[in-house]
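These notes open a run of structures that come right after.
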Structure I
Amino acid sequence: MPIKVSLISLGCAKNLVDSEIMVGHLHQAGMMVIPEAEQADVVIVNTCSFIDSSKEESINHILEVHQGRGLRKRRREQKLIVAGCMSQRFSKDLPGALPEVDAFIGLDQITKVAPIIEGLYAKERAKGEAPASFIEGRSTYIPHYDTPRFRLTPRHFAYVKIAEGCNHPCTFCIIPQIRGRHRSRTVESVVAEARQLVREGVREINLISQDTTFFGMDTWEQRPNPRTPVDSSRGTALTTLLRQLNAIEGDFWIRLLYTHPAHWSDELIRTIAECPKVARYIDIPLQHISDRMLGLMQRETTGDYIRDLIRRIRAGIPGIAIRTTFIVGFPGETEADVDELCAFIREAKFERLGVFRYSQEEGTRAGKMDHQIPAKVKEARWHRTMALQKEIAREVSKSRLGDELRVLVEEPGVARGEADAPDIDGRVYVPRDLPVGEFANVTINSFHDYDLLALPKGELPVVYKIARQAQ
């Protein structure tokens, strides 16, 4: 009988791609991947470790697998493997802290997961022996177009990881220590993967990495004339990629996620405007607008630069929807800083916006800073900024009334427009008879905060009917 493996994937889309690669290699090795952890011979928990809450979620899942659910306890012979960012980040500490685990693997072992499992069965762990750890040094792995992979997303959309790692010095972030330095795939590799996905019926390709706008910039040192100012090349590799993806035959969207404001260029703005398959949507985490806070965060931008960039993006790409994120409660943040942030949010009117409460992370420079903000103050600032954005979101949604919108149907009665990335943005509620996984044109006739409705007059989505009944 083949070994049965269950995989629990936590965290972001970048982590999901790592899980897909693991599943692809398990299938290639003849192992059976099943959803039920209780029935599996091996359970893999692919962890996240970005902030405290994600670490807590990861540990809870690990302990839940070990302890079992309800009256079902973990079988003695069942193996438990912990993978991903938390394993990589705490590779020295976890084997002693979680003796329940059989093995820890990092980011560079995702293609070696099958032989690692076989090794666990070939050599039984002695009583009292520490868990095996296969993590060695900082991550350097990057996938290729022919890397075995089994997609865990619905058939109609996929994530394509175009680069790995990060070179930015943000003082609040642990990612460079976990994922290593930025390393890009080649344009040819990404285009080959995208072309295959379109052949398989994918209608939306989501480009992801820690910083998609840095794509290709790590190869600058290989330029024929290294003395050429790097600014003259800024954005070239990504614009080349977008134009080649746009040239692929087929009906699909290209969505650009995780861009850093420091690397935007007029050429990138022009490219998006000239490529009809690139969704009129960008994800550009800004983190703050106060010069003082941007300096403490080491964001490599200023408030004036950000304001000008948003103006240029809106002017250069008509109909663009901008998603951003901010951090409140960063060490030393004052009420004046928050006032400036709220004024900017009100002025910029972002179509999509999220706010993080600052998380004091071990191993980051910000974690050692003085003037840490109390949790109650962080919470109050989060509520203030999110309440403001809710008002703006209602205004944005109201402005779409009467618009004809092209949507991608996610499930019966639920779709997404160009302004909605998978999992994180709003929904468009549509008639249930529209085919799932295909594009459709609908007319917006109502709205509810972040969601739009394109339903017969007076009809409500099932989710809203249930909410009303509960009230």
Structure II
Amino acid sequence: MKHNSPMKLSIGLPVYNGENYLDAALQSILSQTFGEFELIISDNRSTDSTEAICRSWAARDQRIRYFRNEKNIGAAPNFNRVFELSDAQYFKWIAHDDLHEPGFLEACMQVLDRDPSTVLVYSRAVTIDWEGKRLREWGCAPELGSSCAMVRFRASLRPPVDPLPLPIFGVVRADILRKTPLQAGYAGCDRALLAELSLYGRFHEVAEPLFLQREHKHRAGPMLARNPHQAKAFWMGVRSPRPDWPSWQNLSGHLSAVWRAPLGFRDRFGCYREVLRWVRRERRGLFDDFMRSTECIPGLGPVLQRLYRKHRERAWQNDVRCLTRDIESLLPEDATFILVDEGNFTGMDFSRRRPIPFLQREGRYWGPPANDDDAIRALEKMRQQGAGFMVVGWPAFWWLGYYTEWSQYIRSRFICVEENDRIIAFDLRTIDEYRHRPLTPEAPADKAELLTRRQVPLP
């Protein structure tokens, strides 16, 4: 179905069981100062009140076109469907749980109309919690605005600080988006799509934080980040008995994107070089994907799986040694610290540093907290009992995305003294008078200031 009079902008909203936040999301997009758009909603066979909410809004606003799938087709085909139903010059995806400030669309459209070399415009973002309370501001990414395709591509392939690819919710030129495979349905496919779009032109970041990304317990991002091999069931709506190859699928996506893009020899060669750098960074994931697949080989499969398990055990032991060195270099001797590790490092010796498992019962780890309030109460109780630091180990990194209020409570009150691939450590001895900000390579002095700042201890 096509609209009789095409709008300048099409907005696509794929949704499944979004009743909790859908009203607010629709209100924020329909209240934009720029109003010349159509809103296409594709309901992926929701089982809650999503259908009733959408039909109610569609009856009140003629810009809304509502479609309901006969069955759940998966997140990726539903994302692609709203674009395929559009016919405007520009396109934008929105999620059912995010919000937009009233000037978001107008700011994006002004840039696209003014600058033909820009293919995508997005704004700085603010993470909010389930109640709408602001938690953290994100930005900026100046390299995505470079005139050099290789520089933009390099920036899009870097390991992200934030698990959500926020520029994907910007406004993009529809003719450029049609040249891509859209959402391909594997873990990281949204970032692969952004990387391909960066090859066609500049991204522009609006300096104002006009996009509000909601962090809540039911968001799929933290779950998929913990186990990318579950992504196929989420993205495609099917479960396959065969092992997934998410890292190899990302590699294939990057290579084919460079091959398809209209690049000169120098830029194309440079982009392939950036893919090789990506391979070096992701070599562990590529190797793990390959070894997972060997279980299907008759005869040889069990042998390779035994070798694979030994390799994983050695890699785990090496990571644990590095984690121990990190803790011993950061924490003073005789320090008592909270260890968030899901019980993975129980019994380890930290050289006169005493770990307290979180959460703990009778000195032993007994499981994750039931909710944010329990986590905050337990943290403060341990702190009052003498815990001077908290260390989150990599097996529990997902907690910081799942327990959003607990995470915000920590980051807004205490100094983060280290954040790497193995640990995130906080000094609990004093309350930081300034809100903790993420450390960036562009501002190394900020980190030195945090590490050397002296404050009056709490009584």
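Any read-out appearing in this document is the output of simple, stated calculations on the displayed coordinates, not a laboratory observation. What you see is a predicted model; the values in this text were computed from it and never measured. Cβ atoms are built from the backbone, for glycine too; each structure is taken alone.
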Match the computed value 1.00 of FRET efficiency 1/(1 + (r/R0)^6) of positions 88 and 200 (r between Cβ atoms, R0 = 35 Å, to 0.05) to one of the structures I, II, and report its label. II
Comparing I, II, where is mean count of other Cβ atoms within 10 Å over residues 56-63 highest? I
When helix-only ellipticity at 222 nm (-39500 (n - 2.57) for each DSSP H run of 4 or more, over all residues; to 500) is computed for each of I, II, which one produces -10000? I
At a computed 145 (volume of the Cα convex hull per residue in Å³, for residues 192-271 alone), which of I, II: II
Which one of I, II has FRET efficiency 1/(1 + (r/R0)^6) of positions 176 and 368 (r between Cβ atoms, R0 = 30 Å, to 0.05), as calculated from the coordinates, equal to 0.95? I
Between structures I, II, where is FRET efficiency 1/(1 + (r/R0)^6) of positions 104 and 416 (r between Cβ atoms, R0 = 35 Å, to 0.05) highest? II
